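Just below sit the structures, each encoded as structure tokens.
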Structure I
Amino acid sequence: MKRYDFDAPVERKGTGCVKHDGMVKDYGTNDLVPLWVADMDFEVADEIADALHKRTGHRVYGYSVVPDSFWKSIFRWWRKRHGLTITRDQIIYIPGIVKGIGILLNFYTQKGDKVVVQPPVYHPFRRLVEGNGRVALSNPLVETPEGWKMDLEGLARIMREEKPKMMILCNPQNPIGIQWDMETLREVARLAHENGVIVVSDEIHGDLMLQGRDHIPYLCAGPDAVATGIMLGAPSKTFNIPGLVSSWCVIKNPELRKPFFEWMEVNEFDAPTQMATIATEAAYDFGADWLDQVLEYLQGNVEAMEEWLKRELPQLKIVRPQASFLVWLDMRSLGLGEPELEDLVINKAGLAVNPGAMFGEGGDGFARVNIALPRKRLLEALEKLKKAVEKQ
């Protein structure tokens, strides 16, 4: 088995990547340490690159069929890795997770309909809801001494009184990195079924479980989840191939599934690109060793960051993620308002992070930090933060 060297730096500037070359648009400069966009600064598994190179070496790029082996690679992976059985009639390609949620919103709801979101959460959720003329209902997460929890009593009240048509579930949760437990998912499913709410579950981070934890797909949470659930998945975060746009939607309930899948097929939104199918199949069939090594390295980065903060900046702390390479950094002890905190981290420390306020209620005083980079660079970024804090 090959051992990959994730300490080796990879130069990404000039490759058209958002994280580096798109930084000036969001931050006004490209001279920051990029800890924002959720992709990894690691080279992909050899098998993925080799499969793409082999195909691009044939210099005709015409229309292509979607091989059965593409779908079978997804089925095998999710059954073996997460215990979820998917059949061919239950899955359809979608052109990206955010685009997929937008498509689902427009298909299953009407303007003016209400949709539940759970801040602090991935910011495009609210933007999609409101930008498409729907009403976002906030069911904020609750911070407890044991960690962040879902407010199930508040969710029950919202579903009963506000009559939402849809709920967008982030599982695992972004930005905090929570893997919702089976009890929580079953209660969400029960409430949704009882109140006629469709649950759209974004599970793009489901493969990135840390410390040996298991991912629990929403569709594994019992009959109520099967009746109400639409799962969105992708290999993009898992194998660092988001630019190839390989995503899909799984719906087990035929009453939900049939009209939507027919509409997708008629409009040809269900056709993956050739590069997406090739990379996905290679990733799922041959990328497990690479992923296991990545997860080990990411866990090491979490621990290194936690230990460094305890030693050098004890007034700051992280919420240890259960999944993903995104860390929720608690900076509330600095006593700064959001503008001052953003100025400190971005302008004075020179770090491009996602301010916590971006993720909605409960996000003030936090920052989302992408730690999927060589450990040396991560620690150098933390040193820059320390110097900026000490000058306050």
Structure II
Amino acid sequence: MNFDIPPELRELQQRTRRLILDQVLPMEGDPRQTPHGPGEELRRDLVALAREAGLLTPHASRELGGLGLSHVGKALVFEEAGYSPLGPTALNVHAPDEGNIHLMEAVASADHKARWLAPQVAGETRSCFCMTEPPPGAGADPSMLQTTAVREGEQYVINGRKWFITGAVGAAYGIIMARMEDGSATMFLTDMDRPGIVIERTMDALDTCFTGGHAVVRFDDLRIPAGDVLGEPGKGFRYAQVRLAPARLTHCMRWLGQARRAHDIAAAYARERQAFGKALGEHEGVGFMLADNEMDLHLSRLAIWHCAWVLDQGGKGKHESSMAKVSCSEALFRVVDRSVQILGGQGVTGETVVSRIWSDMRAFRIYDGPSEVHRWSLARHILRQPDVSGVQSGGSA
């Protein structure tokens, strides 16, 4: 691996950093933020800032108006965007839209791209991804999918219920995963104002950074034209992997920026705050926490860059993204939690952004696969590998 950053990516990184520090951070106190994410008017104002700076939707292809970033390029830009809870919204690289844009570019037809993807890349619309279901439906185990799609002539009739659907409120279109009569899964595209789509309620959550929040969505005899299947029928589970492996990694990129922000605030406080005759950071109990933060940030960045490099080399990155997801979600939360501890009373109030980052980041160990499921999957992969130890199972050395 070459860790040198090309000059054009270095310039893009610095340009993103300036946008976030100079224009996005001052908007963090904007009253148009809600418990369920930035309001639509605020989102549009943020998007306008990135558009003016030439940084809107940088991960999309140049043909669609993006910058066509590689995965390593995304690692640099997304970390800078994540330095503010509003940064990913401004650059249009927030979840679930970032993953949906990637999936649509890879799978959707030209007509579908023109109808749904182009306005999204331009920052005009948002989307949602409807996969997770209440029990006994699909969660960490997608094979438990309960939502059904039945073919009737030139239409599919979809019935089912989804929850934790990020961005459903206010989304222009959705991607729905449903089970076919033969047991396979298919993804469907739909305008979210179509008859048969019912948003039952918005769910209260720890995080407040995702535009539209998280919703419970029901499909009552929703009729989707056969021409609005995303890709090919029966390949839903395969397409889910196309979306999820890079999406796990981009979560890590954005949260690395948030954790770095929390650490910077805690380090500044530890330099200035006096306690027992010296600066707070000079006490080993606090200094060691800062050192541990620095190491967790460094190792998380290395994990992200390695996985990004694998994907840029054409690898599937499934196991690498699982390892990055687990290690980064846990290490970066440790960084933020230590930052809260260093800040003391300041850390558990709204006096700084750190308490908000802590609340937003706690869910990172759960969505896109909880840590335990990734560990289970990695363990299965390890056990399938041939024994190269030279010691026969059950024998003696």
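Throughout, read-outs are computed from the coordinates displayed, never taken from laboratory work. What you are looking at is a predicted structure, and each value in this text was computed from that prediction instead of being measured. Cβ atoms are built from the backbone, for glycine too; each structure is taken alone.
On distance in nm of label points 7 Å out along Cα→Cβ at positions 24 and 64, which of the structures labelled I, II is highest?
Numbers: I: 3.3; II: 1.9.
Sorting by distance in nm of label points 7 Å out along Cα→Cβ at positions 24 and 64 in descending order puts I first.
Assuming 22 is relative contact order in percent (Cα under 8 Å, 6 or more apart) as calculated from a single structure, say which of I, II it is.
Details: I: 22; II: 15.
Of the options listed, only I reproduces it.
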### Query
Which structure, out of I, II, was mean count of other Cβ atoms within 10 Å over residues 88-95 derived from, given a value of 18.2?
I
### Message
When distance in nm of label points 7 Å out along Cα→Cβ at positions 144 and 264 is computed for each of I, II, which one produces 4.1?
### Response
II
### Computed -12500 for helix-only ellipticity at 222 nm (-39500 (n - 2.57) for each DSSP H run of 4 or more, over all residues; to 500) - originating structure among I, II
I
#### Entry: Of the structures I, II, the one that 0.40 was derived from, the read-out being FRET efficiency 1/(1 + (r/R0)^6) of positions 208 and 312 (r between Cβ atoms, R0 = 25 Å, to 0.05)
I
